[in-house]
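Got some structures for you, see below.
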Structure P
Amino acid sequence: MVGDPELALELRDVHAAYGSIEVLRGVDLAVPYGKVVALLGPNGAGKSTTLRVIAGQLAVSRGDVGVAGRRVNGASPDELARRGVCLVPEGKGIFPNLSVRENLWMATHVGGSLASIEAVAYERFPRLGERRRQLAGTLSGGEQQMLAMARALSTNPALVLLDELSMGLAPLVVEELYEIVANIAETGVSLLVVEQFARAVLGIADWVGIMIRGRIQEFASPSAVEADLSTAYLGE
């Protein structure tokens, strides 16, 4: 049973399935407060499914999910969002036909003024301030990811789930984004980052979980895990 108050997120023996196909087969995972945990593994390992379970988008068939020391099995995405859980999905999830400013305005429904949301977003992502009137769909891939992160952080989350942050982006852009992720963690926000390409995130992660075939096979520090990484299943 989950319930450790020292952990922002706790999964114990979590199983989940799509119909009759079981994808998660007993996942154990912990994210401490103010830390970056990277979840690595090949395509089809169950990484994104794990995020969907945590965000309330897929039901747990067995096991327990805990957020801030409380069991949240069966909680809706809205309820989990009110508890401070925020998912930035693969593909960014922005509104391409709206401007940067209008995308940020969409976040005001959870509280806070547009002025305050913009102030925080542009301080953390100055490039967005320069492009506030530009259509989001015309931004570069890295800028779109910045906008998705800015929208997520505007809700003042306690736990941020990032799915494939590096997808389709140049290495220098990925490095810049992960520096921002590290800075966010320093403010006390906990982050669980799903990545297929291990070396993109190892430099800023506090802990690393290796997921293969629906289970966490190893959970350790980046230095301990790096020696065991196989490019055959994790990529360069």
Structure Q
Amino acid sequence: MQLKRIIKYRPQIKVCGLTRVEEALECADLGVDAIGCVFFPKSPRNVTEDQAKKISVAVSGKVKTVGVFVNETFDNIMQKVNYCHLDCVQLHGMESPELVSRLVQENIFVIKALFVEGRPSLDEAENYRASAYLVECGKGILPGGNALQWDWGKAYGFGKQHPFILAGGLGHENICRAATESAPDAVDVSSGVESCPGRKDYSKVKSFIDALYQCSFYKEPGKKIRRIF
């Protein structure tokens, strides 16, 4: 009997919640694959359109820029995509499948957040047909991981069928275990690499990347390796 080869890979890295150009450039220089700008007034990492545009222009050609939205309208999202030169859109609320479809029809790469302990749930992925999904626990006051660790292995089966980004409570001390348990295509970190909300710490970002690179990840037979960013 011929054995199928198990392929080694590395999950891509997205650092979310950037608010300053210099910190975005530092992330790019360290080798991350994408950075996120949050457009949600209640978030301590919320940015203006002008802030996001400066960041996006500065890192253009180096990393992908993702705009993060919560229950925004199609027109408002498109306005920010065009003005800020965003590469991707991440929807982190109770957006409708119809909104996802409209954005995809505009040739926009759409990441839809799904939650293990909230709505929309992982079972609703087929309703959305997004370009990729971000998976996290779903607990906490604000949309997002709220720095809460959870049972990352609950996302493992989801990844057999869907391209996904793992998020929620990640840091250099646990990223190897979290990624090993869930086998994601990418990982998303924010508060785990900050000195305070919205301020990324160069040494923490580097430690996170180093910790991820030091691990050995393998895809089992039948589990695809997908590049999201």
P, Q: which one has log10 I(q)/I(0) by the Debye sum over Cα atoms at q = 0.17, 0.21, 0.33, 0.34 Å⁻¹, for residues 81-120 alone, as calculated, at -0.47, -0.67, -1.17, -1.20?
Q
Among the shown structures P, Q, from which was the value 2.8 of distance in nm of label points 7 Å out along Cα→Cβ at positions 137 and 209 calculated?
Q
Identify which of structures P, Q gives the largest calculated value of FRET efficiency 1/(1 + (r/R0)^6) of positions 33 and 129 (r between Cβ atoms, R0 = 30 Å, to 0.05).
Q
Origin of the derived value 3.6 (distance in nm of label points 7 Å out along Cα→Cβ at positions 105 and 185; candidates P, Q)
P
When Cα extents along the principal axes in Å, for residues 9-64 alone is computed for each of P, Q, which one produces 37, 20, 14?
Q
When distance in nm of label points 7 Å out along Cα→Cβ at positions 73 and 113 is calculated, the result is 2.2; to which of the structures P, Q does this value belong?
Q
For relative contact order in percent (Cα under 8 Å, 6 or more apart), find whichever of P, Q sits highest and give me its label.
P
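Read the figures in this text as sums done on the coordinates, not as results from a lab. The shown structure was predicted, so the numbers you read here are calculated from the model rather than taken from an experiment. Cβ atoms are built from the backbone, for glycine too; each structure is taken alone.
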